[in-house]
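Take a look at the structures listed below.
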Structure 1
Amino acid sequence: MHAMSLLFTPFTFDAPSGPLTLPNRIVIAPMCQYSATDGLANDWHLTHWTNLLNSGAGLLTIEATAVSPKGRISPGCLGLWDDATAQAFGEHLHRARQQAPHVPVCIQLSHAGRKASSAAPWHGGMLIAPEGGGWQPVAPSALPHLPQEPAPTELSLADIAQIQQDFVSSAQRAQAIGIEAIELHAAHGYLMHQFLSPLSNQRSDAYGGSFENRIRFVMEVFQKVRAAFGGTLGVRISGTDWVDGGWTIGETGDLAVRLKQAGAQFVHISSGGVSPLQKIPVGPEYQVPLAKAVRERSGLPTLAVGLITEPAQAEAVLQRGDADLVALARAFMYKPRWGWEAAAALGGQVKAKEQYWRCLPREAAAIFGDAKIGMR
């Protein structure tokens, strides 16, 4: 007999438009696919999402989706900035959801800032010059990510206001598509994180300098999206820059407190990405202590992520009280039914489409509950 698994207990977010209950606490973290054309979702996304929706996870978070063409990390990034991108996104997501049990969907809305106009990782990941199909990146300050890169254009106050409106418009499109949750991307060195970190933000106006000024852009985007989107809303934050003089875990906790007061339902704690000088102590669960610190400081429902690959690991994170939910990304690429394996290992249950009911080995048959069917 298995002891009661926390990983396979439901979790409910209380959003303004009503509660969102996940069937379990497994979250698929966003994974950039760099496979769109002009921001448009296509059959790659249809196949990818269908696969992940059939994984046994309780929540699927769709990859970083740009709120404007200039906000894309790469020319291949998804977008949700106009009617064409919204239609392609909505049609492919609707088709994917028809081929899977009902799974709530979250979308990560993002602007890449100075890391925009980059090549896909398998093409080196470096900035693409405008003459090579790239564009001029923008940032809080005219500081390049790498010393050898050209400097981005410093954002004016009018630019900042426009980008904030872009986030709102994308959130409204997500809501119209039927997406239940939004995660604002303030991690991994992208624009919102660039405002937070003193390594990348050296402005002298109301958006730079003090902690209160550096969090201003993130808080304003959050508040405006919160006013426009009734569903579950949270923020992914890099808990630390892993660089002396950078953004810290203490500041992350203080930001999470303010986000909770502003109506956030969750925070998703990752780390790094804003500086090539970072020294990351990579290893199993290396970011879990960051999630624990933020959860203890803010009381917000917290997602832990980062080299959590085995069911027993995920269960232990919850049993220790380090986080409320556990997020995995590449583990689901390698094992598309990771949620099924975790259910078999921990005595949990998942939903599956009828076509899959006959696939389980005898020792795992209980994970589909009463959905049993004989062979002919």
Structure 2
Amino acid sequence: MASSPTPQPATSHFDVVVVGAGQAGLAVGYFLARQRLQFVILEAGSQLGSAWRGRWDSLKLFTSRRYSGLPGLPFPGNPDWYAGRDEVAQYLERYAKEFSLPVELNGPVREIAREDGRFRIEVDGRTLAADQVVVATGAFQTPYVPPFADQLAPEVVQMHGTAYGRVDDIPDGAVLVVGGGNTGFQIAEELAPVRDVHLSVGSRQAPLPQRLLGRDIFWWLSALGVFNKTIETRIGQRLKERLPLIGSSPRKIQEVGVTLHLRATGASGRTITFSDGSTLDVDAVIWATGYRNDYSWLKAAIFDDQGRPRHRRGVTEVPGLYFIGLEWQWTRGSALIGWVKDDAQFIAEQITVGARRAEHAREPERRDTAAVGTEGG
């Protein structure tokens, strides 16, 4: 079902422009709406939740519904069950309608640059202006596939995890899933009953059960204060280096018939080579190898040599420019739907302070304009 976004005001200038109407952008919008600021949320897709709709059919959140709601609206259904991808997309649509958030669909941003103290936003032939901008494109932007994938023979079926939809997408024969995160393990487990499945894991993960002693693992993580540890703490730094594997483990995946391999390091024809020198002939490869940042449209000198934005809890050195929804933006929960509200509220507060400063700065200009009008009358 397509979203029916709130009609937009006939203006090209806003107090705030939010880029991206996923969970992070909508959460920021929730708080901005309470500040009486004029803002718009630009969404490149034709529907809210388009990023979720593009994932595989059987995808389930690894957070239960109890921990999957955005601020002001609990996720519907049994709080101890796990929502599927379409349910998440529908929830995001309902959320935008519930709070009358000003979402503009089919609004891909082509360029943002700061000019004369404001931001110029180019959106497919239109130019908007904003005092402040929030980049809410999230942690999952451009799918990454290692360069050696080009060395595989044309007859080997290849796809990134974002393109995988269902078991029928994969031919019979040996299937290699490359990637040791939650996506790689989930896809490998789904394929295992009907395909000869291999999984290449390049780094050690920290396996955690989906439920422990009758409670969701995120209940335990919250109770233990894990989500209170920021990226600036010693334990936060350690946690960042080892993202948890929820609901699976190397032992469990082998029990369902998946063969484990070390990191995939090369390819030739139908053969994949692993870091220990072993090889495997494959008929299909699913690259669950993550994403890379793409901020080429954002003209700001705030990126490090790996293309990552430099910020402190989403606040950059460019006045009025913020990020939301990044992995470990501030805590482990920064990129999770049930915890993004904390960063969203913080960013909205910073925006409110910035709006007051901008208003104060414009007062002398208004007084001067009024004075000129009086003298000329």
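Read-outs: derived from the displayed coordinates by stated rules, not from any lab. Note that the coordinates shown come from a computational prediction; the quantities given were computed from them, not determined experimentally. Cβ atoms are built from the backbone, for glycine too; each structure is taken alone.
Here are the numbers:
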quantity: Which of 1, 2 yields -0.27, -0.47, -1.39 [log10 I(q)/I(0) by the Debye sum over Cα atoms at q = 0.06, 0.08, 0.15 Å⁻¹, calculated]; calculated: 2
quantity: For mean count of other Cβ atoms within 10 Å over residues 111-118 computed as 13.0, the structure of 1, 2 it came from; calculated: 2
quantity: With relative contact order in percent (Cα under 8 Å, 6 or more apart) derived as 21, matching label from 1, 2; calculated: 2
quantity: Test item: semi-axes √(5λ) of the Cα gyration tensor in Å, for residues 183-334 alone calculated as 33, 24, 12, pick one of 1, 2; calculated: 2
quantity: Which of 1, 2 leads on distance in nm of label points 7 Å out along Cα→Cβ at positions 199 and 359, largest value; calculated: 2
